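Multiple structures are listed underneath, in structure tokens.
Please treat every number below as a calculation from the coordinates, not as lab data. Here the structure is a predicted model, which means the values were calculated and not measured. Cβ atoms are built from the backbone, for glycine too; each structure is taken alone.
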Structure P
Amino acid sequence: MTLQYVPIIDLGPYFGGTAEGKAEVAKAVNQACRDIGFLVITEHQIPKELIERVYALTSQFFDLPMADKRKADRPRPDMVRGYSAVAEESLSYSMEEAAPGDLKESFSIGPTDVPAEPYYSEEMAGPHFAPNVWPPELPGFQQAYAEYFAAMGDLARSLMRIFALALALELPETFFDDKIDKHISMFRSLRYPHLKEGIKEGQLRAGAHTDYGSLTIVKPDGALGGLQVCNRDGEWVDVPFVEDGFVVNIGDLMMQWTNDQWISTLHRVVNPPEDAAGDQQRKSLVFFHQPNYDVMVECLPSCLADGEKPLYAPVSSGDHLKSKFVRQTTFGGSKVA
């Protein structure tokens with residue numbers, strides 16, 4: 001039976017290290033990725049202290065006066081670094097759909113501690129290893145964000161190993177390791193204000209979109225006005241909130257790798273109900289995992305049946321990401337002010 005809801009999957013048996021435990025988790029993940037493209041994971045091995053520290057510092061940053069947040073502004077549209085204010089992006093534009101700006105503000109970083117080697121600075125690298133932009137005078141912020149980025153990279157590697165086990169018995173568990181060892185991922189903190197007026201028709205906290213890379217790991221809070229996924233019946237269903245869990249979804253590149261056997265699902269973040277009491281401001285920590293910029297993503301042989309042809313032309317991870325991100329930060333070809 002096809003899943004029409006987002007399942008909750010315990011990763012404990014995978015991290016237990018037994019063949020049986022790994023197979024159990026891989027089977028559940030495979031079904032989730034085939035049916036709805038989303039899952040909630042528990043027993044993920046990420047320290048609660050780190051999550052709480054990053055949440056606290058994130059709140060401090062977003063509570064700063066606008067003039068102080070603007071000191072960490074994004075340098076340019078294709079450079080995923082620094083601060084972006086409410087309505088300065090529209091995720092629907094990445095789908096080539098016109099929509100008002102999203103009702104969120106964000107702060108983004110890319111890889112930290114980048115080695116002084118040609119791979120990271122040559123022309124092909126583009127902006128993917130550009131220096132991060134940090135808010136001044138916020139003690140502990142840079143260290144906490146760097147630690148979180150590293151922890152999410154480790155968790156993403158484990159998830160990609162689970163993906164390899166889930167996709168085919170002939171794939172080694174470490175199949176993706178050399179494709180993500182110089183990943184160009186992004187960590188983004190988000191705050192969605194609880195606006196009760198001035199909302200344009202069709203304007204959401206985040207418009208309907210798919211994610212671009214291999215997978216996304218989200219740590220949401222429990223505020224009203226949350227994440228919804230469009231299932232195979234075209235119905236919007238809520239992603240369950242699990243206190244100690246992460247939401248994981250696959251992105252466009254993973255769908256291309258699997259020749260659409262796994263689906264990169266349309267999702268959105270909706271506004272709180274009009275009659276919602278109190279302040280339903282929402283915060284999320286989001287890690288967008290993206291393979292090495294020079295990895296060519298093409299259909300895995302195990303995902304191509306006899307007589308079938310790949311649905312997508314090969315594309316490099318870096319080119320795919322850059323084209324998508326520029327679309328979401330521009331409206332009609334010009335940066336939103």
Structure Q
Amino acid sequence: MKIIGLETIVFGVEDIAACSIFLTDYGLFPVDVTETGGRFEALDGTAVVLAHASDDSLPASIGNGCMMRKTVMGVADVETIQAITEELSKDREVKTLADGSIESTDDSGFVIGFQVTKRKTINLAGEISNVPGSPFQRPVNHRAVDVDAEQIRPRTLSHIVYFVPDPVKAEAFYVERLGFRCTDRFEGVGPFLQPAGTLDHHTHFLIGAPPFMQGVEHFTFHFGGPTEVMQNGSRFIEKGYQAFWGPGRHILGSNWFWYFNSPFACHIEMDADMDLHDKNWEPRVSPMGADASQAFLLRYRNKWSPGKDTTENGDYE
């Protein structure tokens with residue numbers, strides 16, 4: 001099945017205004033946003049959609065305080081919509097909505113949707129490094145850093161991470177029913193999953209957890225490179241938001257990361273430079289632990305410059 005990846009994530013929230021400011025500060029474009037909600041888009045049009053938690057048009061919450069109501073995946077064509085409808089209708093309800101998309105549930109109870117993708121093509125260079133010996137270099141007199149740059153924009157919706165009560169059952173649904181494949185796995189925890197329509201290392205990561213924890217751990221958008229992650233993350237902190245984990249670089253997937261607390265009862269990540277894999281890739285199995293989760297981890301601190309005085313910790317003042 002030609003599932004490309006995440007198209008939109010829908011949240012039901014109590015404070016539309018605060019969540020709108022958060023997503024705009026993160027870098028998303030507000031589109032048709034009112035006091036009742038709206039869309040917040042990346043450069044390619046993939047988006048977070050907000051609605052009030054009391055909105056009757058939203059799918060029901062799965063509980064546990066989870067604010068995510070629906071995950072919509074983009075597909076390549078109408079034929080894929082028809083194939084998914086036929087497959088899932090074998091044992092569950094599949095609704096066809098007014099816009100032509102379909103809606104159902106996965107085996108963990110999460111509401112999932114599918115639509116022919118509306119994402120826009122991006123023609124925008126990513127980060128390139130000047131590396132001795134490399135044929136790919138930044139142009140002469142091109143600056144790599146612009147401290148006066150306007151808001152840094154996420155490029156596309158990257159992936160989502162679910163806490164699921166039965167990761168084996170959850171994986172089987174996505175692999176056997178929707179044509180995903182495992183690219184890597186944390187032993188005893190869960191798989192990284194890639195749909196057939198993308199080479200991205202993963203669009204979904206499933207983590208086994210007790211039923212009372214079922215929900216979303218985090219979601220993220222791709223940025224243009226590690227500098228954008230670092231610069232946008234630093235600005236995010238300066239605006240008063242709290243970092244949770246990072247910055248650093250993962251091992252499985254190789255993506256740069258920086259996680260932040262969010263008003264959505266989950267974390268939000270900024271990521272960049274994820275591995276691409278085709279069918280020749282052999283999935284790895286890794287034990288879960290700090291040494292397997294990140295190649296390195298950095299610590300954010302306020303800007304400083306060399307001075308003649310130092311603190312008792314040896315830092316310059």
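FRET efficiency 1/(1 + (r/R0)^6) of positions 113 and 137 (r between Cβ atoms, R0 = 30 Å, to 0.05) computed as 0.85: which structure among P, Q? Please list the in-between numbers first.
Working: P: 0.85; Q: 0.10.
This value belongs to structure P.
1.4 is what came out when distance in nm of label points 7 Å out along Cα→Cβ at positions 81 and 121 was calculated for one structure; which of P, Q is it? Provide the component values of the computation, followed by the final result.
Values: P: 1.4; Q: 2.2.
Corresponding structure: P.
One of P, Q was used to compute helix-only ellipticity at 222 nm (-39500 (n - 2.57) for each DSSP H run of 4 or more, over all residues; to 500), and the result was -4000. Which label is that?
On the way: P: -8000; Q: -4000.
The structure behind it is Q.
Quick one: P(r) over Cα pairs in 20 Å bins from 0, in percent came out at 30, 58, 11, 1 when computed from one of P, Q, so which one is it?
Working: P: 31, 61, 8, 0; Q: 30, 58, 11, 1.
This value belongs to structure Q.
Using the calculated result 17 for relative contact order in percent (Cα under 8 Å, 6 or more apart), pick out the matching structure from P, Q.
Q
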